[in-house]
Structure I
Amino acid sequence: MVYFLARVFAYIVLMPIFFVKVVHKENLNIHGGCVVICNHISNWDPIVLGHSVKTQPVCYMAKEELFRNKVANWFLRRLHAIPVARGKSDLKAVKTGLSALKSGKILGIFPEGHRSETGSLLPFEPGAALMALRADVPVVPVYISGNYKLFHQIKLYTYPAIHLKDIVGDKTNSAAIEKATEHLKAVMLELQEQACQE
């Protein structure tokens, strides 16, 4: 119920203010377990991305500091958020994320790890590739373009689902994860170039 109400609120607020448009929205017609990766330029990003995926809720991995406030903790967990400790290996968060993917949920991950102040893509963390390979689910890349200013359009450029095992094979060792991460970064750069050309 909380997620549904948040989606309604997002629609009421986002459409008149940011005129959100999804390019190739058929790529977000997601059913079953999937990792959705996205660049990160604003705190609005999770709301915009969650609003744009209509088929089912998007679970996000969020920094554990956000869960320390009781009210925020209650709200975030009802939005299916998963707390994760940044800057170190958090096996509990990984297991929770894998469980969500294997049960058919969508996991939203910002592979840059934190917001880019300039809009340029930052180095990708390996978590998204790791989760997708271990859960054996596809990855859908999304690139958000635009400025979050009143009455300025925000566009989401989407890419068809990528099955990373088609790229790296069945192994999930460090070399495979690194190669998969590089591939995802290359796809995101391709989407960025597409956005810049329009």
Structure II
Amino acid sequence: MSGAGPRPRRHGDDAAPHEHSIPPSYFDGRYTESPDPWNLSVRWYERRKYDLTLASLPRRRYASGYEPACSIGVLTRGLAGRCDRLLAVDSAPAAVEAATAALADSPHVSVRRSVLPRDLPDASFDLVVLSEFLYYFTPDDLELLAKGLRDRLRPGGHVVCVHRRSTAPGQGWDGYNAHRAVEGRMGLDTVMSLDDPGFEIVVLERRKG
């Protein structure tokens, strides 16, 4: 039986980022076409990815969490069980409405509409989860977001990045490229990484003191 062999080596600039960040109108259109446009609630890929994301959290419990681009709230429900307070945001009103309904039995979760990077919250967090949206930004917007989030991360806090990744170079700006860009811009310590064939999870930590 023959094996699949080693995957081609990746590097952070093996694909070009967007020249313009993907606008909110694109996502509004996706939710007009379907209430769950990425099949987050039914795909095994998503369920497995979310389970591994939750398992990657270094702490059992966090005081205050932040989840940008929460979509319809599937991962949000898992994070709600690990946070005393959780702020989840999305740019699409339909997604905010769906996530609000999904988390109606969790009063410690607040769901709001927010367009990033301009609408970063006036708060600090010990957990920030960035799932499947960093690759939609230009480098400038990604830098604004990364630095803004770092400023809002408490000492000892964690940033978890989880995004789809390609198996070879040249297949487009993906999670692998976005994660390398965020790591460089945030200047945090990498405490865990999972390189799955379909996605990558990276856990960053802000040192205390």
Structure III
Amino acid sequence: MGDSREPGQDTTHDWAADVDIEHLDGIGRSPAVYAPGGVDHLILEVLAYAAEEAECGPGGRCVVVLHPDGSVSVADDGRGTETRAGAGGPVVRKPVMATRDLRFFGVPGREVLPDGHPRRGMSVVAALSEWLVHTNRRQDGAWTQRYERGIPVTGLLPVPGDGTTGTTVRFRPAGVLLAPGRYSPAVRERLAGFWPQLTVVIEDARAA
């Protein structure tokens, strides 16, 4: 969920705006269009970014946890979401949650996820979640931010470093979506074959 190209290039998102309310509202009005298959599709949207990170190195690992409160967390070991620091200004993170991914919206022939449905990006996950917490750890620092229906409700808050890098996205899907289902062996097989560079571990903590 980090840099897809060299720092400084706008390749996936427009850094000029932190939030695109019209974009988020459009997603929120059409959950069946943007999350066919419900929560499982949202998880795949997050995993797609982890897979991109895994391609940048020798591979990667991602842990998906279904939590008792109905939320889902997806944690990878990549470089962390790209951040920039202005001259004397605060740290700014790439607006992956609250603006459109320029590669997938309005672009014909866009990427397809393992469930056979089009990939549209992280803003779909944020817009279709009651809340989402995005935590990223990079070599130069670590930050977290909370969103509700895709709108940031906190600033970018520093968190203590732990010597690792990576991104964790924890979200609680909106009530209009189905509760998280248990992955079937067939889905696991599709994941393994679809993103061979990414090892995905799925943990169901709801019965714990």
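Of note:
- Value 51, 48, 40, calculated as Cα extents along the principal axes in Å, assigned to which of I, II, III: II
- Identity of the structure behind -13000 (criterion: helix-only ellipticity at 222 nm (-39500 (n - 2.57) for each DSSP H run of 4 or more, over all residues; to 500), calculated), options I, II, III: I
- Label whose coordinates, when distance in nm of label points 7 Å out along Cα→Cβ at positions 65 and 177 is calculated, return 1.8 (choices I, II, III): III
We did not get these values from a lab; they are worked out from the coordinates using the rules stated. Computed from a predicted model, the values in this text were never measured in an experiment. Cβ atoms are built from the backbone, for glycine too; each structure is taken alone.
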